[in-house]
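Below, each structure is written out as C-alpha cells.
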Structure 1
Amino acid sequence: MDDLRKLQDDDKTIHEIKKNIKNKKHYFIEDGILFRKQQLPLSSVPYVPTGRIRADILKIYHDTPANGAHFGRDKTTRKIKERYYWPTMIADIRNHINSCLPCAQNNYRRQKLPGKLKPIPPPEGIWKLLSMDFHGPITPTSKKGNRYIISLTDVLSKFVITKAVRDCSATTAVKFLINDVILKYGTPTCILTDNGTHFTSQVMNKLFENIGVT
C-alpha cells in the first residue's frame with residue numbers, strides 16, 4: 001500500500017479529488033489512499049493512478065495462468081473490478097484483451113462460418129494483424145457530441161490508434177479506417193473485429209474487399 005500511496009501522490013486527477021474530497025460522495029481517503037465506493041455487494045476499492053501500474057494489473061488478471069488464464073472480457077472485468085478502480089478501466093480491459101495474441105489466435109471471429117474457424121498464426125511483423133473495436137457509450141457526452149471511442153490496436157507492437165466519435169455505425173468505422181488509419185499509416189494485412197453490425201455490414205465488407213484486408 002505504501003507504493004500505491006506514493007503513486008497516487010503523483011497523479012493529478014487523484015490530487016484534485018483528494019483536495020475536494022468533501023464534495024466527492026463516491027470517494028473517501030483511508031491511510032492516505034483514495035478509495036472508490038461501489039454498489040453493494042462490492043466493497044470499496046483503491047483508485048489506481050495512471051501509469052504502468054494499470055498495465056501491470058491488466059497483465060496479472062488476464063495474461064498470467066494463476067489469475068487470468070486469458071479469460072474473456074466479462075470475467076476479467078469482474079475480477080479486476082472487485083479489487084481496483086480507475087475511470088477508463090472498462091475500455092482498457094477491452095483494448096488489452098483485443099490486443100492479446102493468444103486470445104486472437106483462439107478467437108478469430110472475422111466473417112467465417114461456424115465450423116470453419118481456424119487459429120491464425122502469430123503475425124510476422126507489425127501492421128500484419130490488428131484488432132478494432134468500439135467503446136461506449138461514454139458519459140457524459142463531450143461538447144462535440146462524441147459518445148464513443150473507436151480503437152485500432154496492432155497485436156504485435158501494441159501500437160494503438162483511437163478517436164472519439166458520435167456513434168458506432170459502419171459509416172463511422174469506415175471513415176476512421178480510411179482517414180485515420182490507412183491514409184496515415186498504410187493498409188494493414190488483417191483486422192480482427194467482433195460480429196457487431198458496424199463491422200459486418202456491406203459497406204465495411206466492401207472496403208475490406210477493395211483494399212485487400214482479410
Structure 2
Amino acid sequence: MTGRSGPRTRDELRYYLAADLAALGHDRRPRGAALFHPIVHFQGLLRRVEYLDRRNDPISRVVVLAYKLRLLRLGQRLGLTIPRGVFGPGLAIVHYGSVVVNPNARVGANCRLHHDVAIGSKRGSSPVIGNDVWIGAGAKVFGRVTVGDGAIIGANAVVDRDVPEHTVVVGVPARAVRGVAEHDPRPVDGCGVADARRSRSRLRR
C-alpha cells in the first residue's frame with residue numbers, strides 16, 4: 001500500500017462519504033440527522049479536505065482553507081488528530097477522544113477505530129495497515145509494521161511487529177492468540193454498501 005488515500009474526483013468523494021457513513025451505521029438515518037453527529041461531521045470534513053487538496057483551481061484553494069480550519073477546530077474539540085490522506089474508504093471512528101495517527105501511516109478500507117488509539121512512527125517508519133482491520137480501545141500500533149487484512153487488534157494491545165492477516169492479537173507486546181472467529185467483532189463493510197449503491201445508481205441511468 002503506497003501513496004496517499006482519499007478521493008480524487010467528485011464521484012470518488014461521493015463514494016468515500018457513502019462508505020464512511022455506512023461504516024458508522026448512519027446510512028439509514030435521515031441525512032440531516034446524521035450530519036449533526038460530531039464524528040460524521042468530522043469525517044465528512046476530512047474527506048472534503050482530501051478532495052479539495054488535490055484540485056488546483058483558485059476557488060478550491062480558498063475553500064479548502066476554510067474547511068481545514070473547521071476540521072482543525074473540530075478535531076481539537078473531539079480529541080482527534082487524524083491527518084488527511086491516511087485512511088481508505090469505509091472509515092469508522094467509533095468514539096471520539098484521544099485518537100492520534102501519524103501522517104505517514106497508511107490504512108486500507110473499512111478500518112474501525114475505537115477511542116484512545118495511537119498509530120505512530122518509530123525511528124522514522126510508520127505502520128501499514130490492511131483492509132477490514134478492527135482496532136480496539138487503547139491499542140497502540142507503531143513503527144515499521146504491517147498489519148494484514150482482516151486482523152483484530154485487541155483493547156490496550158501494543159503492536160510493534162507484523163500481524164498476519166485474519167489474526168487476533170492481544171497484550172503488551174501484542175502476540176497472536178488465534179485466527180479470527182465467526183463471533184469476533186468485525187468492521188462494517190462500508191465499501192460494500194457504497195459499491196451496491198453505485199451499481200444501483202448506474203442501472204437507473
- Value -8500, calculated as helix-only ellipticity at 222 nm (-39500 (n - 2.57) for each DSSP H run of 4 or more, over all residues; to 500) from one of 1, 2, is from structure 1
- Query: Here Rg and Dmax of the Cα atoms in Å has been calculated and equals 16.8, 53, so which of 1, 2 was it run on?
  - Reply: 2
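Could you figure out which one of 1, 2 the value 18 for relative contact order in percent (Cα under 8 Å, 6 or more apart) was computed from?
2
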- Identity of the structure behind 12.5 (criterion: mean count of other Cβ atoms within 10 Å over residues 17-24, calculated), options 1, 2: 1
- Task: Consider the structures 1, 2: one of them gives 18.4 for mean count of other Cβ atoms within 10 Å over residues 57-64 as calculated from the coordinates. Say which.
- Result: 1
- Task: Output the label of whichever structure in 1, 2 has the greatest value of distance in nm of label points 7 Å out along Cα→Cβ at positions 97 and 145.
- Result: 1
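For distance in nm of label points 7 Å out along Cα→Cβ at positions 25 and 169, which of the structures 1, 2 scores highest?
On the way: 1: 3.7; 2: 2.7.
The maximum falls on structure 1.
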- Given structures 1, 2, which gives the highest value for mean count of other Cβ atoms within 10 Å over residues 81-88? 2
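Taken together, the values in this text are just the output of simple stated rules run on the coordinates, not laboratory data. The shown structure was predicted, so the numbers you read here are calculated from the model rather than taken from an experiment. Cβ atoms are built from the backbone, for glycine too; each structure is taken alone.
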